[in-house]
Structure 1
Amino acid sequence: MNKIPACVTEILRHNGCVLLQMQCSFGTLHSLVLEPCEFESADKVVATFKENEIILSQHNLISSLNTFEAKVAKIQTSGFFTRLKLMPTIQNTQDSTPIYALFPSLSPIELSQNQTCLWHIPSSHILLERQM
């Protein structure tokens, strides 16, 4: 699981759906909530998402929301899975939380270590919890 500390910066409501905008170490992250929203602006949260829900690409992705640039720091293949450690590209800071992605080993990954790529996490795949 990826766990990213963030701060809620904006809350958009429409027809019972809530889109939370958060600031984290590598940029602006969005989470879609389909149930009553218990968060408020300026709340400290942890955005959590599974490693196997990440989409990777070397080219532009369909959505610009939750799409970030990263460098492939490590590739591990064992058994049925390939696990990638991604270091998000951040402007003007060295503080970066690694992102982990998991793919079936049978699907070839056309990325190599130290290569730059884009990664995306759908806003509906992010769960939020209050930061303690």
Structure 2
Amino acid sequence: MSAEWQDPEAVRLMLDDLETWAVVGLGGDPSRTAYSIAQLLQQRGKRIVPVHPRAATVLGEPGYATLAEIPFGVDVVDVFRRSEQAGRFADEAVAIGAQAVWFQLGVIDAEAFARTRRAGLAMVMDTCPAIEWRQRGD
């Protein structure tokens, strides 16, 4: 793990200041980690946007098959995909004008991290909002 991957200022920005989170990989299965984290984000006052090929409504929010289909601004793109698939979602986050990208625990793509940071977005990877809030004592 690289310390820059979990820059405290990037984490703080996303957890404290950014409101609309597109959750890539969020389907309707409550046993999946994406579901429980999206639920936590909602409990913390964040608006979640499910992004999944089925485009199902999840946790009361309408879903979209792709990031490009979301008809409003997204602050954070939160990626629950395998590392080898995650980079394209970071690139799509840049393309839709998101402010930040979060790769969940175990999701690592150093090249995507470098591209995303060069594009001016905040990014963290290989961690989870629940872990970060817990470490801060929130």
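Every number here is computed from the coordinates shown, using simple stated rules; none is lab data. Please read all numbers here as calculations on a predicted model, not as lab measurements.
A value of 23, 10, 6 for semi-axes √(5λ) of the Cα gyration tensor in Å, for residues 66-105 alone, calculated from one of 1, 2, originates in structure 1.
Among candidates 1, 2, the computation of helix-only ellipticity at 222 nm (-39500 (n - 2.57) for each DSSP H run of 4 or more, over all residues; to 500) that gave -10000 used structure 2. To which of 1, 2 does the computed value 13, 38, 34, 14, 1 (P(r) over Cα pairs in 10 Å bins from 0, in percent, for residues 34-97 alone) belong? Structure 1 accounts for this read-out. For the read-out relative contact order in percent (Cα under 8 Å, 6 or more apart), a value of 24 was computed from one structure; give its label from 1, 2. The structure behind it is 2.
For Kirkwood radius over Cα pairs in Å, find whichever of 1, 2 sits highest and give me its label. Largest one: structure 1.
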